[in-house]
Structure 1
Amino acid sequence: MTKKENTWILDILVRYVLSGLCFFIIPVFYFVFKPITIWLVSLILGIFYSVSVQGNVLLFSGNMSVEIIDACIAGSAYFLLLILNLLTREINILKRIGLFLFCFLSLFFLNVVRLLILIPLFLNNSSNFDFAHKLFWFVLSIVFVVLIWILGTLIFRIKKIPVYSDVIKIIEQARYKCKN
């Protein structure tokens, strides 16, 4: 095998092994993003409400409280964006880090905005809370991840498609080897 062949094979192996190992770091997303999400949401809501934080619960005057559970943090969405990043070939390390930061910061921002919309609906006993909560949970969470990924690939000019581009490369190389 040539050096070039060894390089792309090693690249695929490293990226896919790292992707597999990422399953073990899912709790890290919650560990990192839960406190900063709670802190930022309580800070912003503190402008409009009397709010205090006790662990992962936001306490509001009038004996109202909102518990920020793991699902509210969207750890699986961070995980998916990381996996998409790792499973996309031909991205240099600086561009990969930039894409990673863009995706994570965008998701964090959108998640905070989501909570800033839902919590006041809940506190005001809005009849729209259940609908809005389910809309964010079942539809917009997927839309957020897809749009963040697409926007990130456009901003960073990434032409390859996760997994698909690797499969095409492997097929092309196998065909080339069969002909020679």
Structure 2
Amino acid sequence: MIRLVVGLGNPGEHYKETRHNIGFMVIDHLARRLKIKKFEECCFSHLFKKNINGQTIYFAKPQTYMNLSGVAVKNLLMDLNLLLEELLVVHDDLDLPLGVTKLRFNGSSAGQKGVENIIKELGTKNFYRLRIGIGRPKEKKQVVNYVLSPFSSEQKPIIQRAIQKAGECILRAITEGIEPAMNFCNRNEL
């Protein structure tokens, strides 16, 4: 059962609406949907809690900056006394088309620096990830500017639907289990 959902992003107003912060956007969406008004500072993260079906579920936004996300995730797992299989990491993915969601277990970081650092800190690739497609810029050298820039006005409705779908996927993973969540999440329609 998923008990810790970690959305990746960078803290601060400057990064708030950027592509790299899609994980934070999903956590914010879930906090609103679940009517969680307050968070606490814990384990280098903003930590939201909600009782769902008799279990405390944690939603976290690491405040370590993307490239050190693993430090926060490792501390969260240890301090909250949770198992690796209870972790779900939500992050942007350049290799998926805009708005496409994919829930999977294991795999490489595919160059995503936050996931790369989590793998390094945990010493394993064995955790669930919810990848949200942000598309890819035409030229490789534009990647850093691309991920740190906001979605265009044409992209925003697509991303809003993807955030809602990701939120539903996460809630299904928590309440129904990972298989039904994967079946829902990995369908390509938005």
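A value of 13.2 was derived for mean count of other Cβ atoms within 10 Å over residues 57-64; which structure in 1, 2 was it taken from? Considering all the candidates, the number was obtained from 1.
In this comparison of 1, 2, the computed figure -10500 for helix-only ellipticity at 222 nm (-39500 (n - 2.57) for each DSSP H run of 4 or more, over all residues; to 500) is attributed to 2.
With respect to relative contact order in percent (Cα under 8 Å, 6 or more apart), the largest value across structures 1, 2 is given by 2. Comparing Cα Rg over 2.2 N^0.38 Å, for residues 17-72 alone across structures 1, 2, the highest figure is found for 1. Please state which of the structures 1, 2 yields 4.5 when distance in nm of label points 7 Å out along Cα→Cβ at positions 49 and 145 is computed from it. The structure behind it is 2. Taking Kirkwood radius over Cα pairs in Å as the criterion, the highest value among 1, 2 goes to 1. In this comparison of 1, 2, the computed figure 16.4 for mean count of other Cβ atoms within 10 Å over residues 33-40 is attributed to 1. A value of 4.0 was computed for distance in nm of label points 7 Å out along Cα→Cβ at positions 89 and 137; which of 1, 2 is the source structure? Label of the source structure: 1. Comparing mean count of other Cβ atoms within 10 Å over residues 25-32 across structures 1, 2, the highest figure is found for 2. Tell me which structure, out of 1, 2, gives 1.7 once distance in nm of label points 7 Å out along Cα→Cβ at positions 9 and 121 is calculated. Clearly, the read-out refers to 2.
Only the coordinates and a few stated rules stand behind these numbers; no lab work does. The structure displayed is predicted, hence computed values, not measured ones. Cβ atoms are built from the backbone, for glycine too; each structure is taken alone.
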